[in-house]
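The numbers here are math on the coordinates, done by the rules we state, and not lab data. Remember, predicted model here, so these are calculated numbers, not experimental data. Cβ atoms are built from the backbone, for glycine too; each structure is taken alone.
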Structure P
Amino acid sequence: MSRAAFAWASYDWANSAFPTVVSTFVIAAYFAQGVAPDPATGQAWWGWMQAAVGLVVGLASPLLGAIADRRGARRAFLAIATLFTALATAGIWFAEPDPRFALFALLCVGVASVGFELGTVFYNALLPQVAPAGRMGRLSGLAWGLGYAGGLVCLALALLLLVGPDPSPFGLDRGRAEHVRAVALLVAGWILAFGWPVLLFVRDAPPAARRPPWGAAACEGLRELAAILRRLPTSPALLRFHLARLFYTDGLNMLFAFGAIFAAGAFGMSVAEILLFGIALNITAGVGSAAFALVEDRFGSRNVVLVSLAALVLLGGVVLLVESKAAFWALALPLGLFLGPSQAASRTLMARMAPAEETAAQFGLFALSGRITGFLGPAVLAAVTAATGSQHAGMSVILVFLAVGLVVLATVPEVRAPAAGSA
């Protein structure tokens, strides 16, 4: 692996701490159990926040991607997004366990989530710069596995250094949940400590032509984005791929956003238990990402996504039927084997389908197709949860979105990579 490829992959190690620790496990559970009035209300409020994040990201990412293409500024945009993510994450420290701090906590997580999602647009767009077409699947999958390893290590540190010890270290007040809130500071420091190699060792693609001023780049980016959207109907495979992502990525995002809240409310899992569950799930997810990465270039990126989505629907349906905590553990952990491959292979498929001169803009659409309905899924989940008072009923919405995405993706032809070394 070249230095640039390793530097690119290391960013997955850095930024995966945010969705793992903040969005999925520790902070999400802390909000539902400690800040919101009750777990069901917390799940509903969290859903409205995720809906707002999806709307902002869906509107901003294609335009910013097009501007980055025109300016050749993918690394600069990535640096800004990473800084916003870290600073907003650190702000969660000030969210005390009281419903009065619910709006502030949601605002911090929402801003950090926008920064994280926009950062992935520019990060993903750098993939063709560091790997030939015949090796992109392997690098993308291994990087995703490295991301799960990073999330695992960060979770373990949170458990061993902050959440687990009693009395808490550093004079942290457990009565005010400072031992949990400090996890946000750990994640912010983690992102800043490990997120820099990609900015130093990976080169930007050159701008499309001349490097226009920022205002002109915005206008040209809008025109480029409009042209790409007009051309989409003439590329039916690409159009159906984006349509499929409207649904299955929304389902995956809901799974990450509400998994810990569901475990905490439906099975009474404490923050420490959720941390242990997160560590175990990250192990299975890392194994799945690495295993599928070794065969993806040969088996096909679309086929990897199809297999992963089918397994998630089947296993997820059974998880919603169980009532004991032990059965939940036994059935939920195998889900991790298919979480990483469904995302890493999607990234590779997009990189292979996108024209080289508009990669960031296409990955902006990639983010758009994963987020433009990002407000719809959490909103439906929140509405169903609020109407029924049942977390199980709300979580069933996720399976519907995954299944619809699976059906649409099955109509997209496979894009085969050239032989390794031919690019």
Structure Q
Amino acid sequence: MRRYVREVAVGLAVLLQSASLASAADVTLNALYMKQAAYSEDNVRAMTADFEAANPGTKVNLEFVPYEALHDKIVAAQGAGSSGYDVVLFDVIWPAEFGTKGFLQDVTARIPADETAKVFDGAWTTVDFDGKRWGMPWILDTKYLFYNEDMLKQARIAAPPKTFEELAEQAKIIKDKGIVKFPIVWSWAQAEALICDYTSLVEAYQGTFFTDGKPSFDTGGSLDAVKYMKQSLDDGLTNPNSREYLEEDVRKVFSSGEAAFALNWTYMYNLANDPKESKIAGKVGIVPAPGAAGKSAGSAVNGSMGLGIAASSQHADDAWKYITFMTAQATQNKYAKLSLPIWKSSYQDPAVTAGQEKVIAAANISLGLMFARPATPSYPELSAILQKNIQQVLLGQATPEDALQAAAKAAARLK
């Protein structure tokens, strides 16, 4: 009996020790994503479930916040240790700040050298700063011009516009024919979305944000960009509610048939062609964002995003394994309907191109034009200054000249 009890006790001890070791081997990662644009929440959850199935010792807790809250969430989580984030989604405009302030881990040594040539150069700019890589590019995106094919046919317009001047001309024809009251819709709320649209226009008009280290957005093409925005409102071509809209608002207005043209990210194409989401499914055209007459053939703001390891993560190796899975070519090819892959060879894969040949055709041009917003550790402050002053113009509270001069003076004081 004693021997039996002893054997049972030893057996229980072994089981408890095994359970303890198994528990110690299990890892829970906390990952932060955004709610809108690019991959959907369902996409991210499905990708993550596939990762967990392939890595049974690892669980990933997902958190989704609006883009407008993403930056501050990452900053606020620093120093939280095990209760903070392990993996974070970050915008192309943040590596300068996050790298300088130590919010992200340098992953340069983790990226195989032979992967560089396989990924688009524009994608790598998303994670590069100061000669280091602060994550792996994941969302390769720019804004395209979407148009309602039926409305152009009704207006007897043979082809979509190639310049912003042509966009205004075509919008006026459509408005004058009574096809739709406000032909163009934009995301011009006082948020980063506004700066993305502004950046597209700045590139088209060959403007600059800085010249020799000094703010220059109150001159030349950068000033012309804001003048164009205001004129389109004054002429009744732009939906005045654009001043309150973000990208999802633009998608909904365009998909409901209330606009002939819209500037938006890649993800809108398949959603606008989904009968469950759109009244104009099958009637959606897409081309590169326009250029400006006599100045440029097209424009494309760099709206790409990367996945990085938070500086406070205590599970860096597991976090990197997760990032590697999420950014892998096989994963991206499988979920290419809302966000195009970062991998060059993916664009020869029928799984990626089927059903979105128009998107691929536009992307082949636009991905080579991507224009960056300023890379500066003070970008959030700079963006806020521009948002405020451009909004004043759009609301009729200041002239383009006065507003951008005030913005330039405020930006010059940033460190």
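Observations, loosely collected:
- Origin of the derived value 6.4 (mean projected area of the Cα convex hull in nm², for residues 75-146 alone; candidates P, Q): Q
- Each of P, Q could give relative contact order in percent (Cα under 8 Å, 6 or more apart), but the derived value 32 comes from P.
- For Rg/Rh (Cα atoms, Kirkwood Rh) computed as 1.06, the structure of P, Q it came from: Q
- Structure responsible for -24500, with helix-only ellipticity at 222 nm (-39500 (n - 2.57) for each DSSP H run of 4 or more, over all residues; to 500) calculated and labels P, Q on offer: P
- Among P, Q, which structure scores highest (criterion: mean count of other Cβ atoms within 10 Å over residues 107-114): P
- P(r) over Cα pairs in 5 Å bins from 0, in percent, for residues 91-186 alone from the coordinates reads 2, 11, 18, 13, 8, 6, 8, 10, 11, 8, 5, 1; which among P, Q: Q
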